[in-house]
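Trainee: In C-alpha cells below, several structures.
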Structure 1
Amino acid sequence: MNIGELDKRIKLINVKKTIINENGFPVKEKPEVKIVWASVKNLSGKEFFAASTIKKERILKFKIRYIQEIDNNTVIDFRGKKFDIISIDNIDFKNKFLEIRGKVVSNE
C-alpha cells in the first residue's frame with residue numbers, strides 16, 4: 001500500500017469500561033483518543049451486496065498504519081459520524097497496516 005493513500009483524518013476513540021473507584025462507586029474512565037491518517041472506502045461489488053442483504057447499513061473500510069491498541073471497544077469518528085468496528089484485519093500478518101470495517105452507529 002502506498003502511504004500517500006492515507007489521506008483522511010480519523011479519530012479512534014477507545015471506549016473505556018466502567019470501573020469501581022477507591023470509594024466503591026462505579027466511574028467511567030475517560031476515553032482515549034488517537035488521531036490517525038487513513039484511507040476510507042465504501043464497500044464495493046460483492047461486499048456491498050452481501051452486507052446489504054442482511055441490513056441496510058452504511059459500512060466503510062478504513063485502512064490505517066498498524067497500531068496495537070485498537071480492538072472492538074474502539075469507535076471510529078469520521079467526519080462527525082461514529083462507526084462501530086465490525087472487523088479488524090492485520091493485512092498479510094505483517095503488522096504494517098490494518099483494514100477495519102465499520103458500520104454507522106445506529107443511535108445517531
Structure 2
Amino acid sequence: MQEKRRHPRVQVDVQVRCEIVGQAPFDGIITDLSVGGLYITAPKVPAFGTELTIVGDFPGAPGMRLPGVVRWTKPDGFGAQFGLLGARETHVLTTVVHRTRA
C-alpha cells in the first residue's frame with residue numbers, strides 16, 4: 001500500500017497538555033508526530049472537529065504551543081492536524097522529525 005501522507009511521521013514519546021476553550025485541560029502523550037499533525041494517547045478523547053492547543057516541551061522549545069483540530073478518534077486517543085504554525089514551531093517539529101528518523 002502506498003503512503004498518502006504529505007509529511008514523514010516518526011514515533012515519539014512526548015508528554016503534553018491539551019487545552020480546549022471552556023473545558024478543563026488534560027494530559028496526553030504524543031506517540032506519532034509529523035510537521036502536519038500528531039496522534040495523542042489520552043484518557044479524554046475530544047470530538048471530531050474540536051479545536052485545541054497542544055502544549056509540550058520540545059528540544060529547544062519548552063512550553064511550545066501548537067494549535068490543532070481533531071481529525072479522527074479512537075477509544076484511547078485522537079489524531080489532530082496542526083493549524084497555522086509559525087517559523088519557530090515549524091523548525092522545531094522539522095528538527096524533531098529529522099533527528100528521530102536518522
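A short reminder: the numbers here are calculations on the coordinates, not readings from a lab. Model, not experiment: these values are computed from the prediction. Cβ atoms are built from the backbone, for glycine too; each structure is taken alone.
Trainee: Of structures 1, 2, which gives 0.50 when FRET efficiency 1/(1 + (r/R0)^6) of positions 10 and 26 (r between Cβ atoms, R0 = 30 Å, to 0.05) is computed from the coordinates?
Mentor: 1
Trainee: Can you spot which of 1, 2 the value 3.0 was calculated from, given it is distance in nm of label points 7 Å out along Cα→Cβ at positions 74 and 90?
Mentor: 2
Trainee: Suppose you compute P(r) over Cα pairs in 5 Å bins from 0, in percent for every structure in 1, 2: which one lands on 2, 11, 20, 22, 18, 12, 7, 4, 2, 1, 0?
Mentor: Derived from the structure labelled 1.
Trainee: Now for a different question. Quick one: helix-only ellipticity at 222 nm (-39500 (n - 2.57) for each DSSP H run of 4 or more, over all residues; to 500) came out at -2500 when computed from one of 1, 2, so which one is it?
Mentor: Computing helix-only ellipticity at 222 nm (-39500 (n - 2.57) for each DSSP H run of 4 or more, over all residues; to 500) on every structure in 1, 2 gives -2500 only for 1.
Trainee: Let me ask something else. Given a value of -0.66, -0.74 for log10 I(q)/I(0) by the Debye sum over Cα atoms at q = 0.19, 0.20 Å⁻¹, for residues 18-65 alone, point me to the structure among 1, 2 it was derived from. If you can, show how the numbers build up before the last one.
Mentor: Working: 1: -0.73, -0.75; 2: -0.66, -0.74.
Working through the options, I get structure 2.
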